[in-house]
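Colleague: Structures given as C-alpha cells follow.
Derivation of every value follows stated rules applied to the coordinates shown; laboratory data play no part. The shown structure was predicted, so the numbers you read here are calculated from the model rather than taken from an experiment.
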Structure I
Amino acid sequence: MRYLSKKEIKELLNKYKIDWLKPEKNKYYEKDSIIYYEGKPLFVVKEEVYPTLELIIEHYNKKGELLFPYVRVDKGAVKPILNGADIMRPGIKEYSPFKKGDIVIVIDENDNVLTLGKALLDSTELEKMDKGKAIKNLKIFI
C-alpha cells in the first residue's frame with residue numbers, strides 16, 4: 001500500500017473534475033493497482049489512471065453529466081463486452097461525439113455503465129462504418 005501525495009491527489013481530482021472530494025493527505029492510497037479514498041475504489045491504474053465505474057456513476061448522480069463521451073450498445077453486445085470483448089461497430093446504436101484516443105463510457109440500452117473504452121477512431125469515421133472494431137475495451141469493471 002502506498003499513500004498518494006497531496007499533489008498527485010489534486011491532479012487526479014482536477015483531471016476528472018471531481019470537486020466533492022477534498023485532497024486530504026493519508027486518505028488516498030494505492031493498493032493492487034487501485035487508488036482508494038477511505039476504502040472506496042476511485043481509480044484503476046493501468047497504462048494510465050482511469051476512474052472506476054463506481055466513480056463515474058457517482059459523478060453522474062451528483063452532476064448529471066458524464067465524465068466522458070459515450071457509446072450506447074444493443075443488448076446483444078452486453079455479454080461479450082462484459083467478458084472483455086472490444087466494442088464493434090454493429091453493436092453501437094448511439095454515441096456522442098468523440099475523437100480517436102478519447103476515453104469513452106460504454107452503456108447499454110437501459111443506461112447501465114458497462115465499461116470504459118478507448119476510441120480507435122473519430123466518431124465522424126464511425127458514421128461511415130458498417131463493421132469493424134471501434135472502441136478498445138479497457139476492461140474496467142470496478
Structure II
Amino acid sequence: MFSTGCRIGEIVSLDKNSVNWSNPSVTVRGKGDKEREVYFNDRSDIWLKRYLDERKDNDQAVFVTERIPHRMSIAQMRNIIKRISQRAGINKEIHPHQLRHSYATNLLNNGAPLEVIQSLLGHEKSETTRIYAQLSGRLREDLYRKYF
C-alpha cells in the first residue's frame with residue numbers, strides 16, 4: 001500500500017491480471033469508478049511475485065485469505081496491517097489510510113511536484129492533495145532558506 005499510495009479498497013479489489021510486470025504497475029479503480037495506473041517499487045515487485053508464486057489456489061484476487069482462499073475483505077486487510085505494525089514494534093495503532101498519507105508526504109519530501117502527487121493519488125482537486133502531502137519540518141526549513 002505504501003509503495004502505490006492506493007486506498008485499502010483499491011488494494012483488496014486487485015486481480016492478478018491487472019498487474020503489469022514489465023513496468024511494475026497496476027491499474028486500479030478508484031473513487032468515482034475512475035481507473036488510474038499506479039506504480040510499485042522493486043522491493044514490492046519482489047515480495048508480490050514471491051507471495052503469488054507461493055499460493056496454491058486459483059483465485060484471481062491478488063490478496064486472499066489463508067485458510068480457504070478467497071478475496072480478502074477490507075476488515076481482514078486492516079487486521080493484517082495492525083498485526084504487522086505490532087510485530088514491527090510500532091507503539092501506536094497504524095491505520096491503512098496513514099500509509100497513503102505517508103506515500104504522498106514521501107513523494108513531496110523527495111521533490112515531486114504537487115500536480116504529479118495529485119495524479120498518482122487520483123485526486124481531482126489539488127486542495128485534497130495538499131491535505132495529504134505535508135512537508136516535514138526539516139525540509140520546509142531547507143526550502144525556506146533556499147528560496148528566501
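Colleague: Identify which of structures I, II gives the largest calculated value of relative contact order in percent (Cα under 8 Å, 6 or more apart). Write out the running numbers ahead of the final one.
Modeller: Details: I: 18; II: 24.
With respect to relative contact order in percent (Cα under 8 Å, 6 or more apart), the highest-scoring structure among I, II is II.
Colleague: Can I ask one more? Identify the structure, out of I, II, from whose coordinates helix-only ellipticity at 222 nm (-39500 (n - 2.57) for each DSSP H run of 4 or more, over all residues; to 500) was calculated to give -6500.
Modeller: Derived from I, not from the others.
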